[in-house]
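Dropping the structures in below, format is structure tokens.
Derivation of every value follows stated rules applied to the coordinates shown; laboratory data play no part. In this text the structure is predicted, and so the values were computed from the model without any measurement. Cβ atoms are built from the backbone, for glycine too; each structure is taken alone.
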Structure I
Amino acid sequence: MSGLTKDQLEKFEKDGILIIEDFLCLEEVTSIRNEIHKIVENMDPVKDRGVFSTTTCQQASDTYFLESGDKIRYFFEADAFNEDGELQLDKHSSLNKIGHALHTLNPIFRKISFSQKVQLISRCLGLRDPAIVQGMYIFKNPGIGGEVTPHQDGTFLYNEPLRLFGFWFPIDDATEENGCLWYVPGSHVQPVTRRFLRTGQVGTDQLLEYRGEDKQFPDDAWVCAPVKKGSLVLIHGQVYHKSERNTSSKPRHAYTFHIIETEGSHYASKNWLQPSTQSPLPKLYFHTRNQK
């Protein structure tokens, strides 16, 4: 692995999305799938649970979500529970995602996230002192996997000047039927006009709120991006992207994390996700040099 070629960089700079096939080997993909199965097996869906939805945004009033930046926490689909609050399917089939410190607290995910391959990509992007701000596993399970509405990642993880990149790894083949990514090529030239922010209203039902509005695009501006498992989808922090519900009989699991530049760029203090004094943002290059 030698980072990005000149042609790849030019395509990424033009489109805001770049697909690199076979970035993860089959052994790495299998290790991720096996580890997430073990994690879910060991979790208690009664004690460890929140709900995540980009349509109803129930997490905006949830301290379980707000305080997940340095923890591994579990978020179910909005349709996972019946009127009595009981799971309608088994826990493996009901989860939306696990986050948001999966990249640091779990050794399998830490190894993938801080790998030399990831460092090389980051250096090719010109990142001088990058840090990984969040890591999460997204399930998009058959039949229940909800849509992710059109957005820019900078809405949630804003830094100024904005230097933010998503690394998205499908653990299943991502197809149009099971909810692959869609994006608007070239939309990363658009500024971030919507923010998801802490309100500071501790003890209320409104811990987080959206401010501003996203740019709207016609249906024919969106491009479908099916990818094979083990690929890397590199996502610019300003490119508009989304995914539809999984209405198929096949899962569309994915692991993703986001990298920001810390040299000369300020991470916004009102972003929903904040590092704690006990767990500062882990530096990508520094961490690897000091791994045992």
Structure II
Amino acid sequence: MVLEKIKNEAGKIVVGKEDVIELLTVALISRGHVLIEGVPGVAKTTIAKTFSDIIGLKFTRIQLTPDLMPADIVGSVIYDQKLSEFRVRKGPIFANIVLADEINRASPKTQSALLEAMQERQVTIEGTTYKLDDPFLVIATMNPVEHEGVYALPSAQLDRFIMRIQIKYPDKNEELDLLRRKHIGISETIEKVKFDFSRIVEEMRCVKVSDAIFDYIYEIVSKTRNDNRVRLGASPRASEHLLITSKSLAYLRGREYVIPDDVKELAPYVLAHRIILKAEYEMEGLTQEGFIKDIIDSIEVPK
């Protein structure tokens, strides 16, 4: 299976994090984008670069800073003195996998430059529209404990991300393995995994979804809108994202149909970042992920 091959190759470079590699693969074939939250030093950049290398895709990294301008991301028109003509200089957004590092450090104007790219898979430079590469995956990172010199991501932008993945510190065995690798100086070479993106997407679209699964997804999402603990529930786009990622997960695990466990497993990643809880419940310790778990536990699982 292609997923197992990707995980095995990633394991040569990244210690643990198989679940993150799986979720990135799900996002890629779902044609979505991912927001990764994690403190510095938990291998966010390494994971993104390794994932790209394994499946042979072009990778770029954009370090977001307060003084970064939209043109620094999408590109600009410059005058070529040698040719005595204007030409387009394409920015780093023109890649298959784009790592937008510390996205919340960029100004809202610069953050908005990513919106057209993420939603429309195209950018506009001086009035001319350019299609982006296919596949196209934006992996944006955030430091969850940073509060100075950052800009909050608006709900409209958060809703563009198909998933939010929170990367935590490695457990004892993983960190010891990491230390031993660094001590010995292990440097393994990864092998590219044959990844026929167009064929995989077409086969994923054929994964069957029963009426019971459709109802299950609707019940979960609609309950986030009608709970007195929330100020903002999940949008219809969230329903679409939960459906497509469930189909992708089923496909990657070798099934031709979606089961309730696919939906349950992905719901916290797909829905939590779209929820805005009321302040009094946040003060009591309720998290977005905990809220989604409560919702799932309250709904009868279809047979």
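Structure data summary
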| read-out | value |
| --- | --- |
| If distance in nm of label points 7 Å out along Cα→Cβ at positions 115 and 251 is computed and equals 2.9, the structure in I, II | II |
| Structure from which -13000 was derived, helix-only ellipticity at 222 nm (-39500 (n - 2.57) for each DSSP H run of 4 or more, over all residues; to 500), options I, II | II |
| Per relative contact order in percent (Cα under 8 Å, 6 or more apart), the highest-valued of structures I, II | I |
| Of the structures I, II, the one that 0.60 was derived from, the read-out being FRET efficiency 1/(1 + (r/R0)^6) of positions 75 and 123 (r between Cβ atoms, R0 = 35 Å, to 0.05) | I |
| If log10 I(q)/I(0) by the Debye sum over Cα atoms at q = 0.07, 0.14 Å⁻¹ is computed and equals -0.29, -1.16, the structure in I, II | II |
| Structure from which 3.1 was derived, distance in nm of label points 7 Å out along Cα→Cβ at positions 3 and 107, options I, II | I |
| Which of I, II leads on distance in nm of label points 7 Å out along Cα→Cβ at positions 179 and 275, largest value | II |
| Origin of the value 4.0, where distance in nm of label points 7 Å out along Cα→Cβ at positions 99 and 283 was derived from one of I, II | II |
